[in-house]
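Before anything else, here is the set of structures, which you'll find just below.
Read-outs throughout are calculated quantities, based only on the coordinates presented, and are distinct from any laboratory measurement. Quick caveat: nothing in here was measured; it's all calculated off a predicted structure. Cβ atoms are built from the backbone, for glycine too; each structure is taken alone.
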Structure P
Amino acid sequence: MSAILKWEKKFELGVEEIDNQHKQWVAILNKFIEARKKGEEEKVLKEILSEIVDYTKYHFETEEKHMLANKYPLLEKHKIQHQALINQTAQIIKMVNVNERKAVTSLEVLLKNWVVKHILTHDKTYGEFLKERISRHKK
């Protein structure tokens, strides 16, 4: 069973709107982890999946609009990452009807990987791009 994921400074990009949305991702993950600890993951699985689908669309639109507005050169690559998560989530939704136990485990792994790995690599790259861009404009 997994531990609750704590929001850490290292996850911050320095873009308040995106950082706040990432904090919501952590909250969704922790909600699911708490349900697993209580043995209630199957009760909340469909609700969490629905929340993930809705929040994913909202967050990705926000992030991509922000990147477009700031002329982020890796936007297309970032969109591919976003589409990969959407595809993985769709696979898990299909698994729910066939093998709920496997879906539960897959969902937790997917969320953790997304929150930790994606934010610390792909999203952090965007944060660094913005810092550099802002720094250049101040000179």
Structure Q
Amino acid sequence: MTINKAIVRDLLPVYLAGEASQDTRLAVEEWLRQDPELRETVDRARGLDLPPVVISPGLEKRSLMTTQSLLRRKSWLMGGAIFTSFLPASFVVVDSKMVFLMLRDQPVLAIIAWVLAALLWVLFFRTSRKLKVTLLS
């Protein structure tokens, strides 16, 4: 695989943070010797006096716990939503005929199940969106 300028640009944050492997560091430095424009970009980035990133001690653990909780909630909501969505349409076969139990015998309960299913689907999608926001931040 050949390394092009786009790849080197992608590696610059790792290189500038001092977290690049020796091979990566050598490859980036080789490009910097060959490309004055890129070298100037790196020099400007090094000249910036950026404050260090301070992460509170328990942030990583809290983030992991929040993500796990959201994933667990999302799973339960999806299971409940699927169950209540199909519950009113559940059936049995009696004398070679398919009989819809809840729809035929308990139409009010079927409507309540579908309303509950709609609520669970709304909560599922809200939790999915919250999880996406949590993972991106």
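Ranked by distance in nm of label points 7 Å out along Cα→Cβ at positions 29 and 93, structures P, Q are topped by Q, which has the highest value. P, Q: which one has mean count of other Cβ atoms within 10 Å over residues 21-28, as calculated, at 16.9? Structure P accounts for this read-out.
To which of P, Q does the computed value 15.9 (mean projected area of the Cα convex hull in nm²) belong? Source structure for this number: Q.
Among candidates P, Q, the computation of relative contact order in percent (Cα under 8 Å, 6 or more apart) that gave 33 used structure P.
When FRET efficiency 1/(1 + (r/R0)^6) of positions 5 and 125 (r between Cβ atoms, R0 = 41 Å, to 0.05) is worked out for each of P, Q, structure P gives the greatest result.
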